[in-house]
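K.L.:
Each in structure tokens, the structures are laid out below.
Values quoted throughout were computed directly from the atomic coordinates according to the rules given, and no laboratory measurement underlies them. Computed from a predicted model, the values in this text were never measured in an experiment. Cβ atoms are built from the backbone, for glycine too; each structure is taken alone.
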Structure I
């Protein structure tokens with residue numbers, strides 16, 4: 001099967017790599033990328049959506065390839081001037097990136113929905129694939145740590161993930177409404193596949209699943225659901241995934257991530273380095289090269305994931 005829409009659930013850096021690969025091997029208009037907005041926060045009076053922006057920049061081809069976040073060729077005049085005035089500089093905003101946040105903040109204050117603003121941004125940046133927030137309602141990731149409760153960005157950026165994590169909560173999730181296009185797409189009998197990108201399961205995918213109706217929609221989905229490991233040989237490709245798993249008392253391996261999604265996924269892409277002895281009842285584990293260092297890697301993994309979804313569809317029959 002080579003037609004039909006594909007829905008991808010994504011966080012920031014790792015998810016954006018696979019989302020770009022999918023956008024390049026699919027007819028771009030068939031791809032719907034659902035972005036985590038649990039990381040969103042207000043800083044210096046600005047509404048900042050880190051994962052949405054990482055996806056926008058990556059799919060527009062203007063992302064910083066070295067950092068994985070921010071814009072390519074960024075300058076830092078604003079931050080230097082802010083520092084000279086004694087302002088907060090722990091969350092760095094480049095000059096080009098700043099324009100995104102200023103315009104988003106202005107339009108939100110004028111009453112526009114985050115989804116509408118994001119859609120306008122992606123069209124202006126020349127992106128054919130759809131990129132939508134998981135909800136237009138605010139959901140905020142908070143972590144209970146060895147230093148007390150912390151909002152996500154102070155934990156992740158200001159404290160560099162150093163405090164031990166005891167629990168994770170998603171403030172506002174219980175009353176948030178999923179963006180309607182997501183539920184409609186998941187209920188479409190012609191949907192080709194749902195992909196969980198290789199993002200941190202606790203702080204990138206779980207916030208999406210915490211929105212009411214989202215997890216059940218995945219369970220009821222007629223299309224196969226395939227997740228991709230964010231862990232290779234017991235190490236996270238990027239970010240604090242393994243550290244969090246250890247602190248939460250979980251086995252820090254790919255199979256543990258697969259078990260977290262076992263109630264709704266059909267297949268799990270595991271790295272070839274981890275295939276020996278791995279087993280998750282009810283989930284097909286499929287080995288592949290999952291490290292995406294180049295554009296070719298991104299496209300190759302996208303094709304592998306789609307092939308796994310098509311194979312899972314055949315097994316369902």
Structure II
């Protein structure tokens with residue numbers, strides 16, 4: 001799961017970057033659309049000044065992270081489509097903090113930078129209803145957005161992109177960065193931790209199979225997420241249980257997901273033992289969410305068909 005947010009002064013190229021994401025099939029949430037929808041709901045005429053005043057009002061009444069909070073349910077819904085969402089239009093550090101609080105290390109901030117003269121030229125070319133018309137108007141808009149602590153958000157961006165030259169070159173830079181974050185398969189693990197069980201041992205059991213798992217304990221439940229299948233795949237081969245694994249994966253296919261259950265006790269010693277859903281002491285429920293990979297390829301990558309105990313055809317990567 002990844003949430004990629006673009007931050008930058010008006011007309012720096014955030015909308016273009018978002019269009020690139022859409023072309024790549026990545027869902028996009030435009031924070032400015034939240035304000036536009038609120039304006040329509042109130043019957044407010046769409047203009048740069050009116051939208052700016054409304055955005056300021058929402059932040060004043062509901063907190064500087066007001067628009068970010070309204071975006072979160074939309075982001076969570078769209079994450080189910082592809083495991084990645086692009087957010088266009090970060091305006092301040094409080095929004096960044098809210099997203100980081102909600103999504104942790106899965107939130108990535110990208111700063112797009114362009115000189116004011118270049119940005120004005122773009123505004124005049126695209127002729128959007130709420131765009132600025134003069135450099136003085138653009139300076140005022142910059143000042144307004146910087147007053148929301150956008151500068152502080154820019155300072156902590158994970159990645160910076162210069163957008164000063166050729167449009168196609170900029171688009172390709174964005175594509176290359178986004179490709180790096182698109183997940184093929186995401187793994188979700190959960191289990192109940194019983195009073196007789198040691199929490200740290202249950203965590204270790206998960207990490208023995210999925211070393212990169214991010215583990216969270218809530219009450220008596222463990223939740224974890226991973227994107228690295230290599231150890232799971234390796235153990236299937238070490239234990240020579242490819243046929244069993246293949247059968248369990250086929251049996252567990254549900255739409256674009258695959259669910260299997262693993263014994264916690266054997267996972268603690270780095271062994272995979274498939275279990276029933278209602279096994280004693282609650283097994284590890286492992287859900288593989290498939291995004292940009294079809295089931296047959298996923299199946300052949302983890303557990304290919306065998307002959308005399310050896311894979312007939314290995315798939316080295318998804």
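K.L.:
Taking distance in nm of label points 7 Å out along Cα→Cβ at positions 68 and 292 as the criterion, which structure among I, II has the greatest value?
P.N.:
II
K.L.:
One of I, II was used to calculate Rg and Dmax of the Cα atoms in Å, giving 23.8, 76; which?
P.N.:
II
K.L.:
May I pose another question? Quick check on the output: -14500 is helix-only ellipticity at 222 nm (-39500 (n - 2.57) for each DSSP H run of 4 or more, over all residues; to 500), derived from one of I, II. Which one produced it?
P.N.:
II
K.L.:
With mean count of other Cβ atoms within 10 Å over residues 36-43 derived from the coordinates and found to be 12.1, which of I, II does the value describe?
P.N.:
Source structure: II.
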